[in-house]
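K.L.:
Below you'll find the structures, each written out as structure tokens.
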Structure 1
Amino acid sequence: MKGMILAAGLGTRMRPLTDTLPKPLLEVGGEPLIVWHLKALLRAGIKDIVINTSWLGHKLEQALGDGRAFGVNIEWSREPESAPLETAGGIIQALPMLGHEPFMLVNGDVWLRKNLTPLRQALAPGRQGHLVLVDNPEQHPSGDFVLACGSDMAEGVRYDLGGDNESAGRRLTYAGVAVYCPSLFQGLAPGVRPLAPLLHEAIAMKRITGEYFAGPWVDVGTPQRLYDLNDSLRTQMSDS
């Protein structure tokens, strides 16, 4: 299995921190955010990793190179610096690098401590995607998808994703970690394309599953959230 890290965002909400540095290189707990993802994928046995870039992408390439320093092999999918292709568009462009087998996707702007190894076997036959979902954070109280599992969620267990039927389960937030089958994106025209419409269509056709993750997980989307996360990690280190 290959992995893909989404690192092509403009980082506008993180300015001024991202005026001269791409968001995935901002440090969390003393190392760049994207390095946390490289290490997590490597622990899961995933060494071949595609990273898409746009804003200040050359700095990412300078910092990570071909990945050998981190024990992985990195291929770069370069997008226009001023106009990234959004999530699905970036995946479509990278499909030739990802191949024909299911791949693991990680958003470059989230931080989490999760064992990714079980996700390698998470894609059920006939399904095109398996999403990791978390409790709705303060900044996103409405969530994204309904996990059709009733009220007694068990972490790491595969459940169907419902549409917007709240009575069928619990509405949660997409954690930015998933396993996808390339067939979900094959045949789609290249260009700017968001992921959510594709997922909603596949969910309606019963082709997407999900699982609950209790955390820790943070959407590192603003300077304040980055500061709070680093402060929390410093506290944990001093208490241990």
Structure 2
Amino acid sequence: MTMEDLQQLLFQYQDTAYGDFFARLVPTVPREKIIGIRSPEIKKIVRQIGDDPVIPVFLASLPHTWHEENCLHVMLINRIRDYDACVAALEQFIPYIDNWAINDAINPACFKKHRAELIGRVQGWIASEETYTRRCGMRILLANYLDEDFRPEYLDQAADLRSEEYYVNIMTAWLFAEALVKQWDEAVKYIETRRLDPWTHNKAIQKACESYRVPDERKAYLRSLKYGRKK
């Protein structure tokens, strides 16, 4: 398979109406950069290309032209089994992330066995001034460090972030909402002490209260802690 063959394969699954719909969900991506391919179809393409020799050529051909090429790129990174190779591929790709959908699809399976050595890189990504590098770090933190490998200090860096970027702040809110589900005793302290900026604080509470995994009594308590709540 050549690069041209791969691009033709992508266009075989084009759904223009879906592309119009999806473009409204990712306002940071111009409509003319979206082919219009549903996620299950991109997964099907991944299975079709298997281990074709075109893959390393494709992964090295950055930046891509189409949004769906970035989708495909993420799915290929996610399936890399070698930890060092996966990290290298991700770090090469991160500067080209331009929207939340690509960012939030990042979840390499091999990371689950390498959390101890990964956390330093995650913290480095969160410390970045680049919107999607920072969001990528928090996405990986959310996916890998809120269960058996959780440490309370992992939330400190995100709690102390102050950003004007919506896509950073909404991810911070999502991180803390998920932490309130999985690590209530530690996570609620950040809400009680108002460690987050007001908008992110309230959004984290909102998202936690929308979750069926948070008991009603905890939801009531969280709502009592919102900024702007009338006494």
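K.L.:
A value of -7500 was computed for helix-only ellipticity at 222 nm (-39500 (n - 2.57) for each DSSP H run of 4 or more, over all residues; to 500); which of 1, 2 is the source structure?
P.N.:
Going label by label, the one that fits is 1.
K.L.:
For distance in nm of label points 7 Å out along Cα→Cβ at positions 24 and 144, which structure out of 1, 2 has the highest calculated value?
P.N.:
Between 1, 2, the highest calculated value is found for 2.
K.L.:
Okay, moving on. If mean count of other Cβ atoms within 10 Å over residues 48-55 comes out at 12.6 when worked out from the coordinates, which of 1, 2 was used?
P.N.:
Value 12.6 for mean count of other Cβ atoms within 10 Å over residues 48-55 corresponds to 2 out of 1, 2.
K.L.:
Same structure again: Once percent of Cα pairs over 29 Å apart is calculated for every structure in 1, 2, which label goes with the largest value?
P.N.:
2
K.L.:
Quick check for you: by distance in nm of label points 7 Å out along Cα→Cβ at positions 64 and 208, which of 1, 2 is greatest?
P.N.:
Of structures 1, 2, the maximum of distance in nm of label points 7 Å out along Cα→Cβ at positions 64 and 208 occurs in 2.
K.L.:
A further question on this structure: Given 5.5 as the derived value for mean projected area of the Cα convex hull in nm², for residues 136-191 alone, which of the supplied structures 1, 2 does it correspond to?
P.N.:
Clearly, the read-out refers to 1.
K.L.:
Suppose you compute log10 I(q)/I(0) by the Debye sum over Cα atoms at q = 0.13, 0.24, 0.26, 0.27 Å⁻¹, for residues 56-111 alone for every structure in 1, 2: which one lands on -0.38, -1.31, -1.40, -1.42?
P.N.:
Structure of origin is 1.
K.L.:
Comparing relative contact order in percent (Cα under 8 Å, 6 or more apart) across structures 1, 2, which is largest?
P.N.:
Going through 1, 2 one by one, relative contact order in percent (Cα under 8 Å, 6 or more apart) peaks for structure 1.
Every read-out reported here was derived from the displayed coordinates using simple, explicitly stated rules and does not represent laboratory data. Since the structure is predicted, the reported quantities are computational estimates derived from the model, not experimental observations. Cβ atoms are built from the backbone, for glycine too; each structure is taken alone.
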